[in-house]
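Peer 1: Below, each structure is written out as structure tokens.
We did not get these values from a lab; they are worked out from the coordinates using the rules stated. Bear in mind the structure is a predicted one, so any value in this text is a computation, not a measurement. Cβ atoms are built from the backbone, for glycine too; each structure is taken alone.
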Structure 1
Amino acid sequence: MIENYTNYETKKKNFLKRFFSKYRYFILGALALFLLYFFWTKFGYILKGQGIIEGKAVTITQRQVINNLEISAEIKPHITKTYTAFAFSTVENLPVKAGQYVKKGDLLIQLSSDDLNRALKTAESAYRSAKDKLNALQVEYESTKLLYLKNLESQNKVLRTKQQYEKYLNEDFPKVKQSYDDAINNEEELSIKATISGFVTEVNKFKGDLVPKKDPLITVSQLTGLYARFYISQFYLGKFKSGTKVTFYANYANTETSTPIATGTVANVAAFIADKGILVEVSFKPAKKADARKYLNQKIKAAIELEKTTSKVAALPLSAFYVDNKGYYVFVIDQGSLKRRNVQMGLIGTHYAQIKSGLTTADKIAAYPNLYIQEGKAFREK
């Protein structure tokens, strides 16, 4: 059996060797042609040195140029409460779920702890014993007083039993009772109830889970006072003031064409610079009230209008402009090829920039190019 397998392997190797020896030039040639075709289609325009630039031909239009700062913001509630485990415990019951509305006093989660249960039983037993001892000392004191009034007991014994009773009543017994009360309170901490009304926004544990002490369990948030927060560079500090209008969009939306999802105004600008920058807090009013919970703890785009032209001006898309040590310039399309034209710019906005001089309304300018653009290159509108 082994000999047959060995013969088979030998024959297979010999066949492959003969096949490659006979067709090796054909295989290598086909591989070379494939690689040549791949690189030519990808990088042929570089080798030729005259790739055709594809893009959009634009002309000057009259529009209001607006300079917006667009920045990622996070939506947070003003009032939120995260409940943690009082002691090492186990989740016995979880009557709520994420997204559920709860009222103040509602049970959020029920825990159990063997350690706290044992401590409560021990404290309860000690408390019962202490009450029995207190009652016994009181009875002894009262009976000694009666005997003294009948001249059957000495005054010294009355004073001694009184001191023993009062000392236990005022010193020892309160300590035992406090330990018992603490054990009851600790046991009650295992029944975690809502201290505010709101929506359950986080549930971190499930029934049967073991919970270390101080581990977060559930978070409840009020959605009546949401706010957005983001960080800005110190260079923008003077442009942000209380009351500055902010418009919110979906995180990856184009602010020029998309519908806003909410509006707000700057409520607070931090007085110091943190690691991330200067913290800005903005009120958040969704376009639809029902969407408040939808955006909680989500990233969205904030657009802040920093400055704008007072009226419509001559403008071009930002992608049409270039700059070097000689200033700003564009590429004018002249009979299918690109020619550099220096221009004077006004306000540079978020999507457009103002043209003050250097172009006419008849000029066609290359914008949104697909390749690195150079003077003299051929241009084709796509």
Structure 2
Amino acid sequence: MEMRVQYMASKMYLDKFPSAMSKHFLRRSKDIGYDVWPSPIFHPSEADPYVAKYLLPRLYTDVQTLKAKGYNEERIAKLFLNPSRIARLTYLYHAFSFSNLPANEALWLAEFLLRLISYYREDVFLESGKNLIFKTEQIKNLVGYHKIISFEEEKDFRELQESIAKLNILIANFLELLYFCHQHIGLEIHGPYNLQNNNIVVIRDAYDIKPPFWDFCKGFRYNRICLLTIYKNTKISLDYAGRIFSRSSLKNKLVGVQLLEPKIDSNIKANIYLLIHDLENVIKEGILHVNKLDKKQLMKKYGEMFFYAIKPIRDELQVKWEPPEGFYKDIENGVFDEYTREKMKSFRLSSLPLKERRKHLEKIWDVKKQLTIKNH
């Protein structure tokens, strides 16, 4: 009975997916993907078909192999560590037809990935604006167990607020370098969790920050950065993309903080300042490295980060995570370039009224219709 309920729920998720994606993209921009790096070098839709062709069939086969070995869905879900990494795989859904999976297998995989997210949070698309992957008791225990720096007790609290705001920006910028356009492959922002006295908790967890496909971060001393922040008398929301929104300045509403990872020494302030220094240095090095890459090299990196996102599955099967040679050859030969030049235009929507933009985006992200058209 429980499996039947989950199966029906995943059907519902896929039906809601086009409108959810449309809503979150429209919240950001009228010309989707043109306002983020690596544009204007290349648009994400130029690389997605190359990734989808090889990654989606691999993922389908790997999941079926795990299921045959006795893995249930929850166990598979937990291999990804966080829900936003799974959510980022769904950004390939507009290119599902390039996977060459039979329609029934493609639909199963599309439903399956959305269902995996539900093992982390009930609100799959964050319609409530809350990414609640911890229970209330877990948050209370975290706050109770770790010594929180309360800004009400600090003379230099303004300086601390500035430092934490800077640290948050640096974490986001660093992850954007590592997983451009899709920083949440390695970053989970979750909350807001309600505490007493109008306090709320937001946790930023950068958990996979030394991916092997980048040389510039190999010497970075940290494997994870996890920051717990407490805000007072403000409203915060998150969306399916993992972005955080607030109508007020979060810096000025910050009243408490704890650096959960890394634990360098017992002085949290010293840890924060050192972390800021180290992030600034690795980001500078990363920018120099990335600026030397041409379009095709960047597209290959874009693909590698998606294949790396399913590395936990590959590790479980004890096989290599790297993309197959065909992926690199296709990019070199530009096999989808003619298609992607036209596809890019479909994301320029600034000339359309809002209602038309919404319909257009819903059509792009409608997996069922996409596969039905392909089948005919």
Structure 3
Amino acid sequence: MKIAIKKAYLDNMLKRVSLSPGGLLGSINALVMGVKDGLFYLHRADKSVEVLVQTDLFKAVGADEKLRIVVSLDRLTQLVKFLSSKNIAFVLEPGKTKIVISDGEGYEAEWSLVSGEGIPGLPSLEGKGGDETRISVEAFLSAVNCVNYAASRDGVRMDLMQIVFKDKKCWATDFFRYQETVIDSPISMVLPVAALDVLKFIGLSGVQELTIREDDDFYYFITGSDLFMCRKSKVSPISPKEVFFSKMSEVGSRTRFSVERMYLMDVIKRISITSERGSSKIRFKLDDKKMKLSGADDFGNKGVETLNVHVELGEVLEFYTHWEYLLQALQAVKDDTVEMIADKNHVLISTETTLGIVPVLRG
């Protein structure tokens, strides 16, 4: 049995399949590869994430339609990285426990196969029934990349380590910050941050449309004939309405102003150089014609900069906030201008399609 494939194709497949944590068989980082239904495939799985990538861009001589072998992912990835040739071939003789790998230009190696005991079989792209949604890759990636920064990574609050799609909105929060964006899709899903390697998987696919299926236990992200499968979170997300919106002041009491986003980001970066260590705190002071930003550190160093902006004054004339949180919220959107609203508890950063919330800190 001989399988030949271009090194560039195999390299892309390895990058995508390595996004699954996989599992160790002894000391081996196991990778399953083979041929099934006329497709050459690579497959990795653990309890939470499973990845299957397939291609028909290969040549096979005498290959069993159900050929399945297990090799070391790390070793194969290193080999593909260092080979200078354009092609790679795998030869497996019937009854043998070793595979011969060659590049047709002088390199040849003989590797022992790894036992595949305990590794699950190939998943079905059809899932186990359930709902199906199709969405453009651009829209999906754009939404997740916008809110991703606000999801918790603390490993403790599982209800905060999620990205939520619901009611044509995508949002995330770590309890201190909140970010949402509009998405033109009826998709309803709670994506664990542990599965965010799906973004790299989709980005490397080169396709325009993503199919998402689900059953009781898993989400299935399908790009062409490839599959990224992740286990659903069993913990319901918190309600941002209870955490944030119920604590906001009446609209008339808020202070509101519009500002050029990139300009404000540059000012924040300059002021942050002398911000207070630990809290990363900077001060905003407002009147109806200008906004003054300032920061002072523990050693008496200070920075001040004034912006000429139109301010609709409410009850808040001065507030402190976390400059890194605010900068991330501004970086999450692409609009040239943002509207900012301050009350005694929060600062809102809004555009027509996005809303970010960061906390007001004590002075």
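Peer 1: Of the structures labelled 1, 2, 3, which one yields 1.1 when distance in nm of label points 7 Å out along Cα→Cβ at positions 255 and 351 is computed from its coordinates? It would help to have the intermediate numbers written out before the result.
Peer 2: Details: 1: 1.1; 2: 5.1; 3: 2.5.
Source structure: 1.
Peer 1: A follow-up question, please. Once Kirkwood radius over Cα pairs in Å is calculated for every structure in 1, 2, 3, which label goes with the largest value?
Peer 2: On the way: 1: 30.5; 2: 21.9; 3: 23.6.
Evaluating Kirkwood radius over Cα pairs in Å on every structure, the highest lands on 1.
Peer 1: Match the computed value -10500 of helix-only ellipticity at 222 nm (-39500 (n - 2.57) for each DSSP H run of 4 or more, over all residues; to 500) to one of the structures 1, 2, 3, and report its label. Walk me through the numbers on the way to the answer.
Peer 2: Values: 1: -10500; 2: -17000; 3: -5000.
Only structure 1 yields this read-out.
Peer 1: If Cα Rg over 2.2 N^0.38 Å, for residues 79-230 alone computes to 1.23, which of 1, 2, 3 did it come from? Walk me through the numbers before you get to the answer.
Peer 2: On the way: 1: 1.68; 2: 1.23; 3: 1.38.
For Cα Rg over 2.2 N^0.38 Å, for residues 79-230 alone, the value 1.23 is produced by structure 2.
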